[in-house]
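Next up: some structures, all given as structure tokens.
No lab work stands behind these numbers, since they all come straight from the coordinates. In this text, all values refer to a predicted model and were calculated from it rather than measured experimentally. Cβ atoms are built from the backbone, for glycine too; each structure is taken alone.
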Structure P
Amino acid sequence: MSIQIVPESERSPGVGEIAALQLPSAKLPYTQRSSRLQALAQDHAMADYLLWAADLVNAQQTTAQALPLPEEESQYLGAALQQSKKAPLNSAKWKRSVHWQALLEQFLVQLTEQPRMHTSAVQKALQSLQSADVKQREVWADALLTALRGEELADVASLPEPGIAQLLWCALSMYWRQLSSQLPASGQAEMGDLNHLCPVCGHVPTGSLVQGGAQAGLRYLQCSLCECQWHVVRTTCTNCDSTGALDYWCLESEKAPIKAESCNGCHTYLKAFYQQLDHQLELIADDLASLALDAEMEEKELARSGVNPLMLPALNVPS
């Protein structure tokens, strides 16, 4: 099954229907994410990085609060949905407005006020972005989005350096989250084979969230760009859609709240986060704090199929 995006007016929910799609809420997630990162940093081997990421997320919170999506762009979302019900905000096709550049500008200003951003590597990335013109930033954004969709770059395209890429992605994800949170739509399951890609923007997930409470046991993948969540049945590989043998790995007991789900068919894995086992879980923060599990998966020669927006994968950046 795959998911088609339909206007709310066309939705016909059945009794006990499982929501195929959960769009991001209007409430910004960054304060909770930052608090979780700070809590996880205590006595953690990666404490410095987790605290740095918390500052990055705080800057996102301040920026997104100050610069909500313009009304005229919000109103256009309905028309965009009529044009395409499959990934209506596909990053390969969506024409970015100047708003994302405004978010980037404000985000960079916020970062300059954060003490942990004063390292030489971060300062170099900040200066490169601040001195780049609008056209150069757009070129970098195009290349970065293409690479993280898993597509080949055009011959003339080149990726930004890792530090620049990380800061760019933070701004792009703020922009796409604002778009998806105001999309006047819901999800409708249909036959297809693209479970592993976000039905809203076409990007890969960060991880899967196995829900607790009234929806206990349901699995939703969370997009690494727009942060929407979409339902995928738990017997299916989140990368190749295979229903073959899946294995589950953890560093602690079988009741550990974070596990890696691997597929014997495509030899990839994606981490799963179990809310009923830890109600404090925040997918992006807890994913970042559990990289020891990723290291174990690498030793088993399994490739990660997801992307954490606060630690982008190594990209083929020209030297």
Structure Q
Amino acid sequence: MDGVPVHLLGGMQAAMAFLIWGVFPLMFKQVENIAALEVLAHRIIWALVFVMLLLAVRGRLGTLKEIFIENRKTLYMLLLSALFVSVNWLVFIWAVANEKVIEASLGYFINPLFNVLLGVKFLGERLRLVQWTAVAIALTGVLVLIFSHGIVPWVALALALTFGLYGLIRKQTKIGPVTGLAIETLLLFPVAVGYILFLFSYGDESFITGEPSARFWLVFVGIMTTIPLMLFAAGARKIRLSTLGIITYIGPTVQFLIAVYLFGEIFTQAYQVAFTAIWIALAIYAFDLYRHERQIVVAEVV
């Protein structure tokens, strides 16, 4: 896009990525009558087909061969990340089909704060007092849900945990997002195909025997797995971390609005208290991130 400042273009690309992730519930709602495991299997298969075509067009298929043959450590780490992301996808698909999108959005709201704790535990990072305060406020919101509803919001916690661990592992691999997704889906492909063949042998498979609309959506969600990832990768390199941190909340915000205003999920009083606490925590976290980054920039200039 000629004439568009680099940082503005990056912001637009990142925002579009999170907007697409935000409307994912609308896509998965179209296949809510299909078992979550079958939807997951098709998502893996069609994401692999699309990402392999992309790599072929770019002439980068050789990169996969190098990793499989020469870099076993990276391969094992990507196998682990593939397991985490597949569980994350499965929980989200199940959540949409079972009217748990509010809780799913909660998981992605608390994910940035969960990432902070993972950084402390596994990367030796140290938190500032303001960051600890944000984490404590968010934890209070989650505890309100637990004590008010009498159940643990496992969908939210599972999504935050699996996506956080997925990001932690991918941070260590130094592999591009598209190449990484190709390897992850390639590793999951045998299991996905095996499951589809198992269903087909019992006449319980939805792609061939189901409606044409079901076939379209099963393929479409696989393709859309890759596109926002590419937009995010392109945009994240062009904008500041604090800007990216704010843009991140577009996804769960859109999911939350869809759950309440389109799907009619009930936003209970306990959820209202919990979300308010978490939104306050995120505002504190984002402000601290912005202030800290500004201090670094000023120090570098001086």
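Annotations
- Computing distance in nm of label points 7 Å out along Cα→Cβ at positions 17 and 161 across structures P, Q gives 5.1 for structure P.
- When relative contact order in percent (Cα under 8 Å, 6 or more apart) is calculated for each of P, Q, the greatest value falls to Q.
- If you line up P, Q by percent of Cα pairs over 20 Å apart, for residues 177-272 alone, the top spot, with the largest value, goes to Q.
- With helix-only ellipticity at 222 nm (-39500 (n - 2.57) for each DSSP H run of 4 or more, over all residues; to 500) derived as -27500, matching label from P, Q: Q
- Mean count of other Cβ atoms within 10 Å over residues 49-56 derived as 21.6 - corresponding label from P, Q: P
- Source structure (of P, Q) for FRET efficiency 1/(1 + (r/R0)^6) of positions 169 and 233 (r between Cβ atoms, R0 = 35 Å, to 0.05), computed value 1.00: Q
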